Structures are given as structure tokens and as C-alpha cells.
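Student: Pasting the structures here.
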Structure 1
Amino acid sequence: MSTPVSRQGVAGEAADRIRDAILSGELAAGTALKEVELAAQLGVSRGSVREGLVLLEREGLVVSELHRGTWVRALAPEDIDELYTLRAALDVLAMRTAAAKGTSFDSLDAIVEEMRHARTDAERVALDMKFHDAVYAATGHLRLMEAWQAIRSQIHLFLLARVVGDATYRDLVVPDHANLAAVLRSGDAEQAGKAAEEHLRGSYAKLVGQR
């Protein structure tokens, strides 16, 4: 994160760089985010960093409190429960809608192939999110995509915190997502919704059980 950002859209780029550091695991949950240090690393003003952190707070990636500072969010059990139930509802609708659209899902196959060759768990999680981004994009449902984007970063943060070093996730991420792609390609909307439920029920039961 030490490479300076460009001068265009400085606050947004600062937010992008800090987000990348959080979602790669470079900045772990609970890490204090100090404006002076971040400004020096990114080669921008403290004001730009402050604005960038405000953007990340809106995404739910960081927490800021007066007189206490800002730090990377650590998701509490109630946060995880809310994210799971909301994501379950959104994913079922997304899978059903995408399947009914009957568009090409070649991009999903390409992402699954990338998963096969991923070198780290952080890369696998990033590809997991990329896969579901593609599913939502395939729906053509603008408000559904906006709802997904509202929780996406927190879902990514949760997965990253839970699966790094988890051999089970490593073993299942490819076949699980290959199955989702196959179900979507079948065009069976009802089966696609069921596949989404099963995918989340299995993965979240295990992940939530670790807390």
C-alpha cells in the first residue's frame, strides 16, 4: 500500500487502496487506521485520507468514533447473522433471476478456472466475490445489484476473516461454484434458488460455527 495514488479522485483512490489492503488481509480486523501514517504511505493529504475513510465507513468496512479514532471493523455475531439472512434472500433472488434470463454464463466458468489456480486463500475469497458479482450482473436487476453492493464489502470481510487457513474452504470453493454455474446454465429458476440456499446454508453453518 506504499505506492502513492494518482492526483485524480484522490479521496476515492485512497479509499480504494485502503479497501484493497483490508480485503487482502494486509490490514486485519481491529487494526487502527491512523490518518498521518496512511497519508504518508499513500502520498496524499490527511484530508484526502479522512474523506476516504468516511467512504469506507459507509461500506461498513471501518468504524470511527470521536476521540477514539478509526479502525478496521471486526464483525460481531449479530452483524454476521444479519449479513447471512440478508445475503440469503438476495442470493436466492439473484440466482433465480439470472437463471430465468438464460444469458451466457461463460464468465462464471472462467472465474471457476481462476479459482483452481489461486495461490492463496485471500485470492480464493476475492474470486468467490467476483463470481457472485457476475451472477448479480447477469440478473440485469439494477436495484438488486445495488442491494448486493451495499453489503458486498462486509461479506468479503467476513469470509476473509473466517476462511484463511481453512482447508475445507479450499477444497470446496471450486466444486461448489462449478455447481452453481451448471445450475444457472440449466435455466431452471426454481432449482437455481434452491442451489443458492444450499450453498449458503452449508458454508455459513460451518463458518458461523467457528465464532
Structure 2
Amino acid sequence: MAPMSSTEPGAVYSAADRRRLLELAARSIEHGLERGAPLSVDPQDYPETLQASRATFVTLEIGGQLRGCIGVLQAFRPLVVDVAQNTYAAAFEDPRFPGLRPAEFPRLEIHISVLSPAEPLRFSSEADLLDQIRPGIDGLILQDRGQRGTFLPSVWEQLPRPEQFLEHLKRKAGLPFGHWSDTLQVARYTTESFGATVTELFGDAPVRA
């Protein structure tokens, strides 16, 4: 995997920053296995770039299969705190999965997505909305009738056509396929994403839990 070894043009976070965040995420899982709580983080222990308030999603996989994904859409706490909290929640509080077991930890792949501020889209019709969506780039937040859902940009890998992406997002938000109304709201955001396996981060060192 090794995506933390280089960064794309325009990236905010250096390879060193990415590794710090990924190691922090792994340590938060270790702490959860040992003590049943997320790791407490002092933002002052990290570079200023990582102290800024940012929203993140943390995705955990084993063998390419989802093992947990939790995040927030609006920034309200320092980046390092958000990563530690969301990683713990992805490992132990995602309602789709049982809590992570110690034996699974060495096999984990950890992926962090740092979200840009959401930009509301203005559109006059579904066709107009589809024309504005940028495949492979945009994450979307869709809400209507008290329901809300989001897809990260990584979902384009499974749903490459804008029509597919939008319709499946409606379903995720609890709305029916084909739903449309004048009150529908959609915002988009981008992410800077990176990941690593636990083995890449720590080698073959034994898990302390």
C-alpha cells in the first residue's frame, strides 16, 4: 500500500504528517483494546497543521473488506482529536460490526479522509445537479425530509456513473430510488485521503493488548 510515502500535488499534509496521523489512529485502536476508550490526545504535541479544526472519516478494512467506518461532516475539534475519536468509533462503535478483536488488529488497513468544508450546490433539476457533480472528485451530502446521507469520493470506485452515485446515495439517506423534491439539498466536498496497514506502520511488533 505505502500511500504515505509520497503526496500528490496540492496536498495539504506531508508524508510525515500523514504517518503521524496513521500512527495516532493505530494507537487509538490499541488503547481501545487495552482500556475500552479512545486515546486522549493533546493537540499541542503535534505540528500546527494537525492542530487545526478539521472533519474526518476513518475507514478500517481487513483483506480489502470493510471492518468499520465512522466520521463527521463538520469540523468542530482539532484534526488529531477527530482522528483519534473517529478511529476508536470505527473499530468499536460501528453498529454494522462487532467490536474489533485483538487478533484482528495486525491485519488492519487504516484509511483516513480529511474533508474540505462542504459547498452547497444550487440546481434547478436533477439533470442540472448531475451535470455539476464531478465523478471521482466529489463527496456528496444529500438531505431531504429530515433524512441525510453522505458518500465519500472513494465510493466512485464502486458507483462510477453520476446517476448511480446519486440514486444509491438517496437510498443510503433513507429516501426511495427516483426521489425528487423542491426541498432536496446537496452539498459537495473533497477529501485528502491516505492509508497504511498496521504492519507498514509498526512492522511485526506484537500487539500490546
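We did not get these values from a lab; they are worked out from the coordinates using the rules stated. As the structure is a prediction and not an experimental result, all values here were calculated from the model. Cβ atoms are built from the backbone, for glycine too; each structure is taken alone.
Student: Of structures 1, 2, which gives 22.0 when mean count of other Cβ atoms within 10 Å over residues 153-160 is computed from the coordinates? Could you put the intermediate results ahead of the total?
Tutor: Working: 1: 22.0; 2: 14.9.
Only structure 1 yields this read-out.
Student: Out of 1, 2, which one gives 2.6 for distance in nm of label points 7 Å out along Cα→Cβ at positions 137 and 193 as computed from the coordinates?
Tutor: Details: 1: 2.6; 2: 1.6.
Structure 1 accounts for this read-out.
Student: Where does the value 55, 35, 29 come from, among 1, 2, when Cα extents along the principal axes in Å is the thing being computed?
Tutor: Numbers: 1: 53, 37, 32; 2: 55, 35, 29.
Clearly, the read-out refers to 2.
Student: OK, next. Out of 1, 2, which structure matches -9000 when helix-only ellipticity at 222 nm (-39500 (n - 2.57) for each DSSP H run of 4 or more, over all residues; to 500) is calculated?
Tutor: Working: 1: -24500; 2: -9000.
Checking each candidate, the match is 2.
Student: Who wins on distance in nm of label points 7 Å out along Cα→Cβ at positions 161 and 185 among 1, 2, i.e. which is largest?
Tutor: Details: 1: 3.6; 2: 3.0.
Top value of distance in nm of label points 7 Å out along Cα→Cβ at positions 161 and 185, among 1, 2, belongs to structure 1.
Student: On to the next question. Among the shown structures 1, 2, from which was the value 49, 31, 16 of Cα extents along the principal axes in Å, for residues 41-104 alone calculated?
Tutor: On the way: 1: 49, 31, 16; 2: 34, 24, 19.
Only structure 1 yields this read-out.
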